[in-house]
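Structures follow.
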Structure 1
Amino acid sequence: MAVNIPGLISVIVFYILILIVGVVAGRKKRSKTVVGIILADRNMSLVVSLFTITATWIGGGFINGTAEIVAKKGFAWMQAPIGYSLSLIIGGILFCPRLRRDNCITMLDPFQDRYGGVMGALMCIPQFLGDLFWTAAILSALGSTMAIILDLDETLSVIISAIISVSYTLVGGLWSVAYTDIVQLICLSVGLVVAAPFIMTNQAVDLQRIQETWLGEVTLQQTGYFLDRYGLLILGGTTWQEMYQRTLACRTTRQAVASSVVAGVMCLLLSIPPAVIGFAGSAADWNQTGYMGEIPLTVEQMHFILPMALQYLCPMTVSILGLGAVSAAVMSSTDSSTLCTASVFTKNIYKSIIRKKALDREMVWVMRVAIVVTGALAAVIAIVVKSVYGLFILCSDLMYVILFPQFICVLYISSCNAYGSFVGFMVAFILRACSGAKLINFPAIIHYPLYNTTDGQLFPFRTLIAVIGFFLIISVSVGTKLLFTRGWISRKYDIFDCFGHLQSSDTADKLEASEMLPESDVKKGKLDTCSRASSDNM
């Protein structure tokens, strides 16, 4: 098959448009400080915030992954778009006001403020890995789409898309990302809404073929696994820097919460077109189309279902419009995740630990290097791992089992300290690593109940690990406080310096008490501090 020249031209025009919008927006509202680059000078309007949050969430993984899972397993398993949409609503209501109240720059600032730089840096690990898998899912979706519709090399498509998104992100930071998101969300919405009816009404689509399978089935044995995934998506989805970077950039807290909640509703609505496309793709008789590949489609081919439907079940113009939708989704999410990773590295690792005296100019260059490195790593993962929906799920895995319990504790439970946080982190990380990851062929060392070699872990092990981590954070925090404050362990072993303030506060309390006592009581030496002072004077 020859390269689709009209389609290629349209993609080139679209990429040039996005690049121009990103560069112009970045230069027009160019910030001179790192905080300005990360948070758009905290001056983002409600409309811009709403568009950029929605566009960021609806990436290539969201679109292609939704179509893939509906075609493969039915509507019952369309968990990711539902879960991620709900996570926006919950995160906006539950966490956003607290972060804004504390004047945070990133969502990881509370960890460093309460637990110190080392623990804050440790919390960056699941964030970095989650963003890498998220970006990889996005780029993988675009690569497969361009390979089908344009007959372009999948690897080349991934590389070019990564380069374009990184380029304009380097120029203007969040302002560039936000304004390109507006254009991208419009293209995405129009492309999907227009393409879905053409695909559903194509003569090759016979709904009778899937009348017994379109809904999907969740067996009793799969119930724990099914609910575990919802916990992963809904609760794990609340701990993404991408959302908080935009809500922290809003002018007011009310605008921030409103934009997050409305964006969640919009994401849920925009998941309908790709779900319908996946549904139609599973019902299509591909022998009646121009598709010349293997029939019936294998499980491995299901991640191509959306681009295949656009290519073979739509007229050429609609197909190109659909490609524009996928391209828009990819660009809007790739730039966001690379910027977020770079922001966290620059603020919470480089500035807080490596170079505490670094000036803005130096930090800007560090951020630019981090953007390039993040984009390159994500492109490599996208080329190696092929399942879009699998990457879409995997990116929230560590966010759920590790970061969500930590996030709850650091924001809402004042008794938690660095010792509890560290133990909870390490135990959760080890347990998750030992549970295996089938997608990346990482073997399971721990076999939970219902485990089998075909399906892997069917027990809700992620939720179990998250609960264990939550319990350890609280219990170890309370335990270490008792050990140190009661003198059972000397405070010289307080390596995280969690209780060094207690001695000085005790002295301050005694001095305050002495001021409240009658002068005669003080002279009689009723306070130890006064008695010691008298003996010293003698």
Structure 2
Amino acid sequence: MPLVTNPILPGFNPDPSILRVGDDYYIATSTFEWYPGVQIHHSRDLANWTLLTRPLNRKSQLDMRGNPDSCGVWAPCLSHDGRKFWLVYTDVKRKDGSFKDTHNYIVWADKIDGTWSDPVHINSSGFDPSLFHDDDGRKWFVNMLWDHRSRPNMFAGIRLQEYDPIAQVLVGPMKTIWHGTELGLTEGPHLYKRNGWYYLLTAEGGTGYDHAVSLARSRQIDGPYETHPQKHIFTAKDAPLHPLQRTGHGDWVETPDGRHYIVHLAGRPITQKRRCVLGRETTIQEVEWRDDWLWLKGGGVLPQLVVDLPGVRDDALFWAPRRYDFDAGLPSDFQWLRTPAPERIFVVAEGRLRLFGRESIGSWFEQALVARRQTHFEYDAETLVDVSPTDERVMAGLVAYYQRYNFYYLAVTADADGNHELLVMSSESSFPDGNLRFPAEPVRLPQAGPVRLALSIRNGRLQFSYGLGVDGDLVPVGPQLDASLLSDEGGAYGVDGSFTGAFVGVAANDLNGAATPADFSYFIYAPHRVDR
């Protein structure tokens, strides 16, 4: 079989849930505060994946205005019961401190790329929900249980309860079926059944560098569950130089020819600060059954960088530059933040993307920022913006963004007298003050006409540049900036509290409240090939 190098879904694609229906594979991943919610990719060979749909795409399903950074949609679980597709997920409204507000929902659809139902609220007792369809027709709901009292652990085990799909409620007794290993932070549960055994696959150790995939089994769905002989099927927690770090949160799938794989998240750190600038990515491992336990194929616990898969990956497509001309709606690579009312922040028409300046960059409510994932360690990006700022409170331009406390923004704006200028703004791990830095003097611009804006990332450093008019030569502006800050590790809460990934895109802000428009004629994302 062909050898494929991990990851299979590069860039910010964490918490994968995999499903096979016939010859088709689907992976659902978390999207957190990015809208629409949940990414579902499709493949026929486990090697080549195409973004198929984002099912939570209307206000009745998802409204994340006010959700803090790294909240929103956590850990979706995708399943099929022979008749329809099911998706469960958490919408997190608060994650910091002793309390967490974690609302768990179920939606369903006849076709995976069709219209999904409005959500049904199931519970709010924890996060990372999962739905299991037993072979007797019953359905079971599991999620990690959160205990704000820490008695003895805030991660208080995996809670099980039956789900009635007719009444659309949980029924019968609630039971905590497994408390995990001593590694702790037990979450991300998935249930399976094989050879008369129920299997509970979980994530442990937190989503940082102690992350692991753990397994337990029982003859009864409600336990008691015994722990895998080596506790963790795989983990990189004891191998700090391994290329795949933070490996955990897995889900198992069987191929039509009887091979077995687990997809899981992983991070690939750069620099001595060990920052995963591409966020948590989806990777895959081949596993095998021995003595009714899953084991990493080849032995040991270290996840493999290179894996045998049924298909050969098209690397030429991965490295091809992308030019987006905004002539057929918003390209599928792009998302925006939180709001279910995109018409208030952008419109695509007449070959341009028009943003309406809204709240400040980093707002948790309504900001006009449209961006795509950074999926390569090094790349170039470019756009052409036409905007008429009236003062310093109106701006639009090119942004490299992680969260409200971590971004770099090259903006066309104006001074207090209305003179147009180009301004480099940075927010470099500015939590909790959120204050901007201005690492370069403003550059005076003509009062009319479009401006080319560009950035390049090389060796973990970001360089902005600009040019006047459609064909103006690009000239560097400002110093080289630390691009590694656009990462979980560089985020406001560090690796155990920041969960998304770096994006690059365009933004517009009008702090006067007048919704000044800014037109973007194209966007280019061009990977720079580098081996990691």
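What follows is calculated from the coordinates using simple rules that are stated; it is not laboratory data. Just so you know, these numbers come straight off a predicted model, no measurement behind them. Cβ atoms are built from the backbone, for glycine too; each structure is taken alone.
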* If log10 I(q)/I(0) by the Debye sum over Cα atoms at q = 0.07, 0.08 Å⁻¹ comes out at -0.38, -0.50 when worked out from the coordinates, which of 1, 2 was used? -> 2
* Structure fact -> Value 4.4, calculated as distance in nm of label points 7 Å out along Cα→Cβ at positions 17 and 457 from one of 1, 2, is from structure 1
* To do: Determine which structure produced the value 0.10 for FRET efficiency 1/(1 + (r/R0)^6) of positions 105 and 257 (r between Cβ atoms, R0 = 25 Å, to 0.05), calculated from the coordinates; the candidates are 1, 2.
  => 2
* When you work out mean projected area of the Cα convex hull in nm², for residues 241-280 alone for each of the structures 1, 2, which one comes out largest? -> 2
* Computing relative contact order in percent (Cα under 8 Å, 6 or more apart) gives 26 for which of 1, 2? -> 1
* **Origin of the derived value 1.02 (Rg/Rh (Cα atoms, Kirkwood Rh), for residues 153-312 alone; candidates 1, 2)** => 1
* **Structure from which -22500 was derived, helix-only ellipticity at 222 nm (-39500 (n - 2.57) for each DSSP H run of 4 or more, over all residues; to 500), options 1, 2** => 1
